[in-house]
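Enquirer: Please go over the structures that come below.
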Structure 1
Amino acid sequence: MSALLGAARASRTTVVLVTHDNRVAAYADREIALHDGAVLAGINQ
């Protein structure tokens, strides 16, 4: 994850990651939670 995000930041690109693992989600700068295809309240920016 560190290498992937480091490369994305160095090239100023966005990584869209879908996970159920909170340890992986912790690497994100922004998190959008979905439930049954709907965006939940409390989106972190």
Structure 2
Amino acid sequence: MVTSEYAVGIIAAVAFAAVLYKVLTSGQVSAELQDIVKRALHVRM
């Protein structure tokens, strides 16, 4: 029983990682992240 629970947990974690990867590598999210990094690097004090 414990092994099957671990298997279900691993499958859920892999599925979540796959969805997160797809979201983060999508065009719009990637562009937003790049914009945030560019603005952070060009901050003047």
Structure 3
Amino acid sequence: MKDALAEKNVAGDFYEALDEEVEELLEEAAARAEANGRKTVQPRDL
């Protein structure tokens, strides 16, 4: 994160919002894996 935003200021609540977005992304990936009969979440599920 620090490298990606090295030239920017980051608001204190940015990381909380980012955590929420990542959590949603992970839930969707897990659902895709499950829909395909897998317990293993793979990069293609993203």
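No lab work stands behind these numbers, since they all come straight from the coordinates. Note that this is a predicted model, so its numbers are computed, not measured. Cβ atoms are built from the backbone, for glycine too; each structure is taken alone.
Enquirer: 1.26 is what came out when Cα Rg over 2.2 N^0.38 Å was calculated for one structure; which of 1, 2, 3 is it?
Expert: Among 1, 2, 3, the structure yielding 1.26 for Cα Rg over 2.2 N^0.38 Å is 1.
Enquirer: Tell me which of 1, 2, 3 gives -16500 when you compute helix-only ellipticity at 222 nm (-39500 (n - 2.57) for each DSSP H run of 4 or more, over all residues; to 500).
Expert: Only structure 3 yields this read-out.
Enquirer: Given a computed value of 1.3 for distance in nm of label points 7 Å out along Cα→Cβ at positions 2 and 26, which structure among 1, 2, 3 does it belong to?
Expert: Here the read-out was taken from 1.
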